[in-house]
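Rule-based calculations on the coordinates, nothing more; no lab input. Please read all numbers here as calculations on a predicted model, not as lab measurements. Cβ atoms are built from the backbone, for glycine too; each structure is taken alone.
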Structure P
């Protein structure tokens, strides 16, 4: 009797395992074959900004590593929320990825009363990709030549500053800088960093705290006045430009960063493949040089480390948002 019961139990177990295999085999096969078609990389800001510059460098290197085209698509607007929503609503199969600025995860949840997605639950964060400093620059029409002169002028009249949209890294860096320098300024949001820089050049706005890769070329060409860099040390791209800490505000540092995400529910096996490919891309000499030229540094961390980074920075930005009474329109 015991023998029959054991045999029946084993039969039941084998049937159960077989059923589970049938259920999970499609996702296993999907993970094993990934990628067998082009991958979309959503850039949630307009072309020409730093997220776009980084995205195109990254996509080129990932195309080489994966053996499939990684196609960049710009879906700007609402501080990156539009692009993030597209990714959150895409099939969780590894074929639609998001290159997000850090502010999207750490600022937008506190800034927007209504969001089209939940950044904590609707996306799977894979790894940070790169980071870099910001550049405090002013319109060529503004009668200042250094940061102290600029702050002094800003304390006598209200100036305007541009950004890549409400809640964007450029916006929050501007708010952080104005808060630290004790000035007030009117924020003018744009759909991307490039259009904001165009208006800075033409004098439609007075200043920006923009990402270095997007702004450095205009500074070198004399189209904008570069006053200070927001890192703790000067940068090779603009060696004569002092840090904000050197020039006027001791201890001030504001560094931007970017991360890769996929729709929530993407199988771990596919996430692991994306993570491994990203590591290889960032370790390649070609990408390292491309990042360096643009004032960026590669960052590779685990999903757990990235989650911790998001939580820590979220707490800091929440305080700034409340102190500055920043509200998304």
Structure Q
């Protein structure tokens, strides 16, 4: 079983990827999407989304990171993929699953599932544009408004040269509302020859095991469930969960690493965002979240949540 860490726009950025992969169990990460819309992007855009490119396309824990592209123009996507390939990513992924209205309105993400021929053209253009040793993969949903074209879409992606396919087992219309329709995945798995990775609504080990049983997929992609329970991938591999004693130092390190990434007024929000997920599993996180949910000033957060940081800015934490 391989466990993938999902791309999650506005949540699972390179800082959180770093934290989660330090705990073990994750085999592959995929970045949030890089939007491609008519121009050749400078390297700094790829490096901003995936600073791991500067370090062998791996997180500090050594987990490979694939970079995801989003767009609808095969030519432009191919050109940008070629430029990205020169930075030696661990792989290039294509986003055919984003349900955001603003993205879909600009002909990106899940709306492309209404055009299997275009999916084929995009994947083929990217596959032609990059060296053979760089894997090209894709992520899709079961469909846009319904599931009627899911097999067409999966086969179009495969026939164009994708090496793997992740399917979030909901349509765009389903959004993130439970349940995920894992029972739809066996038909896709039987219709294609490339590996199929199951994704959607996996919050704990029971969910993960049921997903694998129902879908028939060996591999899974974890998103919100991994953010809430950072030891989930490790548990799935029989290595034991992550205690709060392991999470708490990562929260401090997360706080420090977020500082140069966002404006001061957003820094507290980033911490509270992660705590809001962690509180689903850890009572200690719930207490922290409740204590700081109305605080926006970084200094107040440090006084309340991380008093140790005030006495020692050089807290002994892994680099």
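Structure data summary
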| read-out | value |
| --- | --- |
| Which entry (P, Q) yields the derived value -15000 for helix-only ellipticity at 222 nm (-39500 (n - 2.57) for each DSSP H run of 4 or more, over all residues; to 500) | P |
| Answer label among P, Q for the case where FRET efficiency 1/(1 + (r/R0)^6) of positions 187 and 307 (r between Cβ atoms, R0 = 25 Å, to 0.05), calculated from the coordinates, equals 0.30 | P |
| Given 22.1 for mean count of other Cβ atoms within 10 Å over residues 107-114, calculated: source structure among P, Q | Q |
| Among P, Q, which structure scores highest (criterion: mean count of other Cβ atoms within 10 Å over residues 163-170) | P |
| Label whose coordinates, when volume of the Cα convex hull per residue in Å³ is calculated, return 149 (choices P, Q) | P |
| Per relative contact order in percent (Cα under 8 Å, 6 or more apart), the highest-valued of structures P, Q | P |
